[in-house]
Structure formats: structure tokens, C-alpha cells
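S.K.: Structures incoming, each one as C-alpha cells.
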Structure 1
């Protein structure tokens, strides 16, 4: 069997197992990416979640000896939620980004890649294969760009003509030589909507992201959220879709090809107040299957507190007071104190003052002071 014939069979099989798009790239060094990653590190734009070794990120040969071809796959995910519940007064809701709707995409893509691996090994028993999704060493986007899945857009996503940027990406390295596909021309042109719309200015310029300012990254951190980003968070619990939703290439793009990617509205857009007191067991039971749960419940709870402050939800104040007085985690106590001050109300000043008398953590005490200052400003105005 020739490489061209094998490629045809792999493409046909990929459609059988529900892969929406597949592309083939050579396994040469990603030289351009290497320079961009070095610049990212110099500017301290990295999130810290990436593989630190730039050589591993840009040299497929280091990951698989004799690497010849990289197969990139894409699965389209929904952009619209059916029967989305409304966020109303007294029953305010948060939101998980679209990439965290349905079952954790890491598992879905790994299963597809495992099937592809088995198919290749059946055809070429001596083949070597190595797959990865998101958390692997290679850049999913760089591979997808080279494999012709789409172009690398100004919002730092891959955009395909068929699916826009609403795609999950994964790749498979093999030592089997296969014909490659051609990269796609950049089609962003003069459009700058994603850069202009970024809530925090994290898109420094088209194609360059300061991860430390990106709301998608900030929602996953575990410490106190910096003051300048709290207002920007809105009701986001995990991730941010702004640079995707404003993109003209995504207009009208909404795909429901995979049942396991369909969001449960009560998980993707959950009520905020129950999140404040949810147990570890209940959190894992309810949210454990979605990708947004990977950092545990603490960041989600912190973000829920900030979201309640964003809505100025007075009905949440009793729960926030309880957290401020009794929660063992400083970040939760302090963020609750800040939120109480933001929402205000008759109890705010008294409860914040009580908490200040007892609090021994300096950072929490600082948040209490911020809360007290907001309450006083409300009283004056």
C-alpha cells in the first residue's frame, strides 16, 4: 500500500468514527513557532500551564524517534445552548465557556485518536504512533495550521471555513510517511474585532496573547483575582468566549454533531448561590465530567462570589457573610468580604467590622478593608 492510499483510508476511517476534519503535516521543526514562544517567555506572556521546554514544543522528533507525519484532527462543538435557563433576580446564574460544555473534550479526542492509532497499526504493524490533546508538548494550533485544518487567527484560535473556531484539536505523530496537506491562507484581513473586544486587553495584537491578562486563564487561577479584573469577569465561571463570539467567521456556526458535547443547561449555566456551599463530593458528581472542573471547586466558587457581586445580588448576602466568617480558605473568605462590600445593604458594615476584628490573615483583612470602603462610599453617595 502506498502512502497516498493509506492516507485515503485514514481519511475515510476518520469520517466513520466522527472526526469532523483531518489534515496531514510534515514533522519538521516548527521554526517560526520557536521564535514566537521565546518572545512569549521573554515578555512573560506564558500562562504557566504550557510545556516549558521550547525544544519539545517545536521538535516532533524529540517526542517520537523517526517522526515523519503529524495527523491533526478537529471536532466541531456547539456554540448555542438549547433551552438555556434565564438568569433572573434572586436566581442569578454563571456561565461556563463553550469549550467546557458537555463531556470533557480531552477524553473525547483521546478516544478518537486511540481509534486512529489502532487503525494505523492494523495497516502498518511496525508503525510508531504518539497522540496528544491540549496538554501535550506540541502546539495543537501550530500543527492544525500546518496541516491545513484552518488558519491561525488574530484571536489565537484556528479558524476553518466550515466550523469557524468552534473546534477541539488534537494530533497524532507517526513515523509513517504520508502525503501532506497545504496550509490555508490567513483570511482575517483587516478585521480586528477580537482584539478590540477583548475585555482585558489580553490580545496585545492580532495573534499575540498575554495569557496573564486573559479571562480564560484568570478564571482558572486559585489565588485572589487582581482587582482590575473583577469587574471584567462578569458572570463567567470558567473560560471566556468573547474573542470567538465577536468573530465574523463564527456567525451562524453552530454544530451538534456529537451527543456527548451537548451541554446540560444546569451545568453549563448553573445557579450561583448553590455553588457557594457545594461539597467536594457534590461538585465532582455534578461538574466532574466537564473540562472546567479540572482545577477543582475553589476557583469556580471564587468566580461565583465575584459574579454575585457583579449582579449585586442582595439575596446572596447571608451566604456570603457565612463564608466570610467561617470558611477556612483565605481566598474564599476575602473574596466574600469584598463581594459583601460591593453589594452593600444594611448588614454589610456591621458584619465586615466583626470580621475585621477576628481576621488574622493580612490578605483577607485587606479585602475586608476594601469592602468597608465600598460600603462607606455607598453611604456617602
Structure 2
């Protein structure tokens, strides 16, 4: 399909085709400063491989008049129901369910973004208008220019869009050296960390280990799974690794990313036995703190999970990272460690279809009428 701006949109609908696009994807990402780990080809391809199931891949590749790739809209189409009666076709960003991806977005640099977004808009409401009912852009950074540009296009056409969710990611802005970081912790926190460290040392031989080698990563991952489930497995949701699909997804992601130096599994052991673990990603100048696990029965007064997080922050500073991103969730321990927060927004847009009206009727009759009238 060719848009009015002489842009061409190509639709990728198969995993096999998606698999072959890794190089093009990465080449385009290199032109987008500040993008997050969660829009990398590896994360989204393996998410699609394990979680797409009966849903349909709908990745939109945008090319300019010289056939150069300048934008990607990584969508998939899923069916959702309204009151169990009416099926609604919802376009969503890949990675936006189950795995807590953050900072999802279109992949396009700022220079090309206005033209690319207009091209995508024209395609979705032109050639593709009969194929979807609702478009949900999940977990975008609140400061992303995508939101303003996309909303302008909808306002210009008199169409309906709304914010349906917000969340935040506490972050730690790192100084250039560990001494400065320690000074910034304050006397009380430094004393608490020293006291907990001595408590754990009295219990046995404590050691920190960082596992990045593909040969060792599987064993470390199993330690993480065991520790995470030991802490959260009794909760209502059963923990992240309660189902086989999640285990397979993360196991494969960890193995693939270890070969590229993008994953880090950190362990705290007591007398050789892992008692705390952190699963994180290293990308650009950011360390992403993705998932912790710890044994709640192992010297709880020493807070081994807290000690391991402190150690991992120190390591990030030594590795030249500028940010530790604690990712989604305003848990008290994250807020205590953070020096700032980054807001995420989820926005929903409606097509002019009866199915979209049915969805909106569940949320407000007035807005539903606006969809039909405009």
C-alpha cells in the first residue's frame, strides 16, 4: 500500500518472515536514540513465538520512496469479547501482555516520525479499516512524541481516543563512581546495609556471583526460578513461572540474550547455596532490573534480596551504566531506592465499527454515540 506521502507499508503476518527480519530491525533501531530493550527484535520475536498462540501477527514495515525502511509498528491482532457476547478485533503492540514489557513504542526516529505516523494512520483507516475495531498502545513512555503526534491525527479527524491505564517505573540515576553513590545513600541506609551484611556473614560464607556465560546460564536460571517461586508461588497468581509457557519463554530469552551479552543473572549464595537472585538485562547504558527471587526462610533479618540489589547497583556503576531501571511497580522497596520515576501510559483508539461501539458501550454510552457520529 502507498500512502499520500509516498510511503509504502508492508505487512508481516508470519513468524517465519518475522524471524528473518532481525538484521533490518536492529539496523533501524540503531537510528532511534533512547529506545528501550523491550522493543528489540529478540524480546518481541520470542514473545510472539511463545505468546501469540491463536492471535495474528500484524507488523507494519514502512518504507520511503527510496525503498529504505524508516519505521516499524510491531502489532498483533487479537480477539477479545464484550460481556462474553461480542468479539472485538483489537490491535495491540507486541509484548504488551503477560511479560510486563515497558516503554513499548513504534520504532522510528524523530526525523521521520511525523510522516511515518501519518502513513500508518492512513493505512489503518484506509486499506486496513475493515480488519480491526480497537487499537491499544500499551505502556508507552509518557514523554514519547508518539502520543502527541498520534493524538493530533485523531483530533484532526474527529475520532475517539482515551487513556485507559497508567503506571510508573522507578529509576536510579547513577553517579560516575561507587564512592559518590555510597555518600548519597545517607548514614542510616549505609549503617543498615553494613548491619545486614554482618548478620549474613555470621550465618555462613556469603558470596556474590554474576552469571552471563551461555554455558552457565541455564543452572543460574533454574536457581532464579526456584527462588522466585519459593517466595511468590503461594500467592494467587502463582508467580511468574507458574505456567510452562512463561518458563519456556524466559528460558529461551535468557539463553539467546546471554550469547549477546544482554542478560545478567546475579546470585547471592550462603555456604554455596543460592538464597537470592536477580534476573536483569543490560542494554546501552541501562541496567533493567526485571525479576528478583529469594528464599524467605534464609536469614530474613539480613534481607538477602536487598543486599543483592545493592550489590547489583554497585556493579552497574562499575560497568559504566548511567541508569538502573527498576521497571513497573511502585513497591515500597523500589521507591526507597529510586531517585526518580518514569511514567507509562496506555491509550486506546476506536475505529468506526459496531464492535468498537459495543466495547465502548460498556464504558459509557455518550462516547459510543460519538464514535458513530464522527
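S.K.: With FRET efficiency 1/(1 + (r/R0)^6) of positions 61 and 93 (r between Cβ atoms, R0 = 41 Å, to 0.05) coming out at 0.30, pick the structure among 1, 2 it was computed from. Write down the numbers at each step before the final one.
M.R.: Details: 1: 0.30; 2: 1.00.
Checking each candidate, the match is 1.
S.K.: Looking at structures 1, 2, which one was distance in nm of label points 7 Å out along Cα→Cβ at positions 213 and 245 calculated from, given that it came out as 2.1? Walk me through the intermediate numbers first.
M.R.: Numbers: 1: 2.1; 2: 3.5.
Going through each structure in turn, the value belongs to 1.
S.K.: Which one of 1, 2 has distance in nm of label points 7 Å out along Cα→Cβ at positions 181 and 309, as calculated from the coordinates, equal to 1.4?
M.R.: Attributed to the structure labelled 2.
S.K.: Among the shown structures 1, 2, from which was the value 18.8 of mean count of other Cβ atoms within 10 Å over residues 165-172 calculated?
M.R.: Clearly, the read-out refers to 2.
Read-outs: derived from the displayed coordinates by stated rules, not from any lab. In this text, all values refer to a predicted model and were calculated from it rather than measured experimentally. Cβ atoms are built from the backbone, for glycine too; each structure is taken alone.
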